[in-house]
Structure I
Amino acid sequence: MGRTTNKLTARSVETIKELGRHSDGGGLYLKITPAGRRWVFMYAWREKRVELGLGTAADVSLKQARETAQRYRSMLAQKQDPREERASEKEKQLTFGEFALDFVKTQEPSWRNDKHRDQWFFTLSLRKDDDGRFTDEGYCTAIRDLPIAEVDTEHVIGALKPIWQTKPETASRLRGRIEAVLNAAKVMKLRSGENPAAWRGHLSNILTKKQRLTRGHHAAMPFKDVPNFLSKLLAAPTPSNAALGFTILTAARSGEAMGATWQEIDLEAALWRVPAARMKGGREHLVPLSDGAIQILTVMQSMRPDGNNFVFPGQRGKGLSVMALTMAMRRLEKGQYTPHGFRSAFRDWAGDETTFARDDIELCLAHAIANKVEAAYRRGQALEKRRLIMNTWWKYLSGDSNNVVQLEASA
């Protein structure tokens, strides 16, 4: 029994607006979704329905789609599964994950610290285990094994949608990273057509606009809840928990704490000297260490593995991963807050519960002071004032009960 084919026209392919599949006959369909128009070939194989994507209508003409569909119908008539041809073709093509991995490695020299590398590796799902296999972390696992040439708008939206509303800043950065990878692939002639991750004039018409992001705005735990949280956190002697505890006690940025090395620490002087290269403002920052911070460092020193110079060591001689502190919070069922938010908690406590000078509090946070003359004076004179602030913060967090951190080295 013959099938009716060639139902569509070049004009109808451009003008049909109704969402759904529109048959050209013989298993070929024009599939219209909010993400765009794409060709699919549908058939039954061993009593199961199979749908193969043939590309977007912008990149694949009606004639080309029909030629591919005819080839697949001929294969089916000879009892061959078209997916076998596709699998053979994919083996020869570079995948999104393979190309992204090479791209990220070429960008590494331009990044200031390992935190940027870790963020790219995590969000693009490029981390590998000890056996060299990709892990199931990050947001791009669904597109990682696709040929770089086949990543389309639907794939990009599939990676972004799960976090578009809940993690808008992360989603925005992820979109930009995918766009950069695909742009590079086009330059290398591994792709053609428009970039499916482009925002202006493309995804901006599909995804709902995010709320305006405010730099530095992070979900913060109320400062009155921090003492109890810190007590629970430091009850388990892990590098992640210790790093988060140290971050809280020093009011540091999480990346600064996780990247701390023993050369930066002066236990005798109770001082942490963060080099300019690791500071957001590009200026060296001196952090006076409270008794609680010193106790954490003393425990970490007793647990220090050979060949690892990080204060809070990760695996294979490296520091902690970019998600380590976030995961520590989730394990204590406080995932609704962010590690960076503890800086806000510190600022709220200092402003609401103490009479310390505002500029001295801002210097504890390594914030710039608008008046340069005043800023220079305070940097030179305020170290001991800041030490008093940090010691008072520790007393508040510990309840001033002998100021002992309940963190013990593993046996």
Structure II
Amino acid sequence: MKNLLTLIILITLSFNLSAQANCDCKPELDFVYEQMKGMNSFKHQVKGNKKTEFENLYQQLRGEMANEMTKVDCFWKLNQLEHFVNDKHAEVYEPRPDYTMDDIFDSTFIKSYRTSDTFKKHPKVDLDLTQLKTQLKSKPAASIEGIYNAGSRMKLGVYRIDADSLVGVVLESQISIWEPGQIYAYIKETDSPSRFNIVFYGQLYKNLVFAEEQLFENGQLFSTTRKETKDEAYDIVNVISGDAENFKLTRLNENVQYVWMNSFNRSSMRKNRDQLITQIENELNAPYLIVDLRNNVGGSDKISKPIIKTIKKSKAQVYILTNFYTGSNGELTTGRLRKLKNTVHLGQTTYGALAYGTNYGRTYTSPSGMFTYMPTDMRQASFLKYENQGIAPQITLDANTDWIEQTLSIIEKK
């Protein structure tokens, strides 16, 4: 323990933050402040005393800003202001650089990239990573501290630097825009249990992104970032990418049929929607239907609502499965299906980004060009109480055993 505490003290002194790009953050904060005031979510929530609180926070953050700040520090401040409103769809982020996915795996590009200031000046820690790995391997499974697989090509070490803050550092990487020791994420506890605000760098583009009220549960930090000690992730749907957008009604046994829907994307899911509706109308004859919405990040009512209508007509009793990565229209669909008679909701609490949304997808560039703001322009008033919190299931499922099997067992006990 003493060695780890010493290590943490050394870490706090060894961030290579001076190498980051600096920015004049006050104009950036003014920009976010003005953008926020135009949103429906702001107008709905920030009234009376809340308006005074918002103005005070704005002035406080402005007063804390030096003439120049690191880009990461500025980004935290911008999101601290943006976080005042419960609107998980609205976001400030750093635009992606102009290289492509193909470039990342091109040796000529990588050779040039690794000599650039962008690579060499990325924030980094100066410590013994072997020692860090040894210390983190002893962390309990339930602790957010530990070693994570970020997809299949990276390993991260997450460790605490003070009472409510942690850092994620690259331990290993087969993605050559990264090297061991570079900082991947800055993590801060919120007032809600097991929830964290996270500033992280995109795995493929290294642009700054903010994850608000991120749930740490079952060893899962992000949808593709999981503790290496965890076995198969039963709370996550793992599929071959070629099958990822195919809706298909299947029969699990004489009494139960099943469909998984991972997206309600308006442009890519029209054909799938129509095929599924036809299949439900002609083939759904079991008394129970499992509707699996795990990993469904949302889309359009034009895709989801006709499917809900068809399910309702079938008279089948619905069992919904969700995880934390069920978001946006996936959550709206969860809420709407729960209104059907005798529907049962199982799994894990959803993402909490459903009361507001973006219809037009407009974005605005900050004065420096370093950041982009995407405001919301839609509101779902009946779901306001779930924003940021998510929709909790009626039955929580065990992440260590198959969720379909657990659901079948629950149905059989009826």
Ranked by distance in nm of label points 7 Å out along Cα→Cβ at positions 107 and 387, the structure on top of I, II with the greatest value is II
From the coordinates of one of I, II, log10 I(q)/I(0) by the Debye sum over Cα atoms at q = 0.06, 0.08, 0.10 Å⁻¹ came out at -0.36, -0.59, -0.79; that one is structure I
Value -13000, calculated as helix-only ellipticity at 222 nm (-39500 (n - 2.57) for each DSSP H run of 4 or more, over all residues; to 500) from one of I, II, is from structure I
Note: distance in nm of label points 7 Å out along Cα→Cβ at positions 35 and 395 at 5.8, derived from one of structures I, II, originates from structure I
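Values in this text are rule-based calculations from the coordinates and carry no lab data. Because the structure is predicted, anything quoted here is derived from the model rather than measured. Cβ atoms are built from the backbone, for glycine too; each structure is taken alone.
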